[in-house]
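Please find the structures below.
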Structure I
Amino acid sequence: MHYERRSSRSFKAAITALTSASLFIISVVNPHVYHTLQVLFAIVYTSGVLIVDLFGSASLIAFIGGLLHSTMCPIGLFIMPSWLIRGFTTDLLFKALRIYGSRPHPYLKTAFAMALSSVFTGLSHYLILVKALRLIPEPAFILVLAIFAIAAVFSFVGALVAVKVVNRYRGVS
C-alpha cells in the first residue's frame, strides 16, 4: 500500500541538522582516506536535500556543513565559498529541473544536477583557493581535470543511489 508521507517542520530541521553534521564528519575524514568518501558525501548530501525537498534546503545544509568544517579545516573560513557554491548551484539546478516536489524524484536529472553542482564547487574551489588566494599549491592541469572528472562521476553515482533510497523510503520507487 502506498501513501503520501508528510514531513513536519521539526522532521525537516532534524534531517537538515543530521545531514550537515554527517557532511562535516565525512569532510574531515575524507582527506585522510585519499578522498574515497566523495561518493558517500554525494549520497548523504543528495538524500538530505531530497528528503527535506524544499528550495533553499541544499543551501542551508551546505552552509551549516561548511561552517562546521571551517572550524577543523587548516584554511578556516576560506573553505566556505566552495560549500556555498555547492548549496546554491544544487538549489538552482533542482528548481530549474523541477526536482523539488517531484514524485518520484527523477534519477537522471537529479544525478546530472549533482554532478554539475560538484563541477561548479570544484571550479570555485580551484579559482578561489588555488588561483586567487594561493592558499593551496597549484597541481598540474591534467590532475585538476582528473579530480573534476572523478568528483563529477562520484557525485553522479552517489545521487543515483540516493534517489533510489529516497524514492523507496517515500514508497514511490
Structure II
Amino acid sequence: MSTPNQWEDPSADLAKMKILIIDDEPVNVALLEEILVEAGYTRFESILDSKLALQIYKTFLPDLVLLDLMMPPPDGFAILESLRADAGDTFLPVVILTADTNEETKRRALEAGATDFLLKPFDHVEVALRIRNLLKSRRAHQLLDNQRAALEDAVRDRTAELRATVAQLQKTN
C-alpha cells in the first residue's frame, strides 16, 4: 500500500540538503560557498583543517562532500577512505576538488570511492549542476532505502501473520 510521500520527487528540497566542504585553501572555500549560496543552498559547513574533517563529518552528517585532495595530513585520499568506511553501504556522494589532471590521481580517487571530480579553477555553472545532480541521486537513494525498509517490515509482519494463521489451523485440525 502506498503512502502519499512514498514516491516523492527526488529533487524536492535539495536546497535543504547538507553539503560539507573540506579544503585547506580559504580562497577555494569562499568561492565554493559563494557558488552554493548563488544556487540556493543554505545548509553547508566548511573545514580548512583536514584534521577536523572526520569529526565535523560525523556531527554534521552531510548529504554531499566536496573534498580537496592535496592538503596537509590527513590528505584527501586518507579522508576519502575514512568517509567511505564510515558511510558503509550508504550512498554518500564525494566530489573531488583538484587541479591535478593526472590519470593516476583520478584512478586512485575513484578506486577509493570518489563519485565525481571538479577541476580547479571552478566553473560556477558546472559546480552547481554537478552538486544538484548528485544531491538528486542521494535523495533517490534515500527514498529507495526507505522503501526497501518499509517493504522488509511489511514482509516481516505478513510472515508473522501467516505463521500465526498456520499455527491456528494446525490447532483446529
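Points worth noting:
- Look at relative contact order in percent (Cα under 8 Å, 6 or more apart) for each of I, II: the largest one is in I.
- Looking at distance in nm of label points 7 Å out along Cα→Cβ at positions 79 and 111 for structures I, II, the greatest value goes to I.
- Structures I, II, by mean count of other Cβ atoms within 10 Å over residues 31-38: label with the highest value: II
- Parent structure of the calculated result 1.9, given that distance in nm of label points 7 Å out along Cα→Cβ at positions 15 and 143 is the read-out and I, II the choices: II
- Origin of the value 0.65, where FRET efficiency 1/(1 + (r/R0)^6) of positions 95 and 135 (r between Cβ atoms, R0 = 35 Å, to 0.05) was derived from one of I, II: I
- At a computed -18000 (helix-only ellipticity at 222 nm (-39500 (n - 2.57) for each DSSP H run of 4 or more, over all residues; to 500)), which of I, II: II
- Which entry (I, II) yields the derived value 1, 8, 15, 18, 16, 12, 7, 5, 5, 4, 3, 2, 2, 1, 1, 0 for P(r) over Cα pairs in 5 Å bins from 0, in percent: II
Coordinate-derived values only; no laboratory data. Just so it is clear, the structure is predicted and the values come from calculations on it, not from any experiment. Cβ atoms are built from the backbone, for glycine too; each structure is taken alone.
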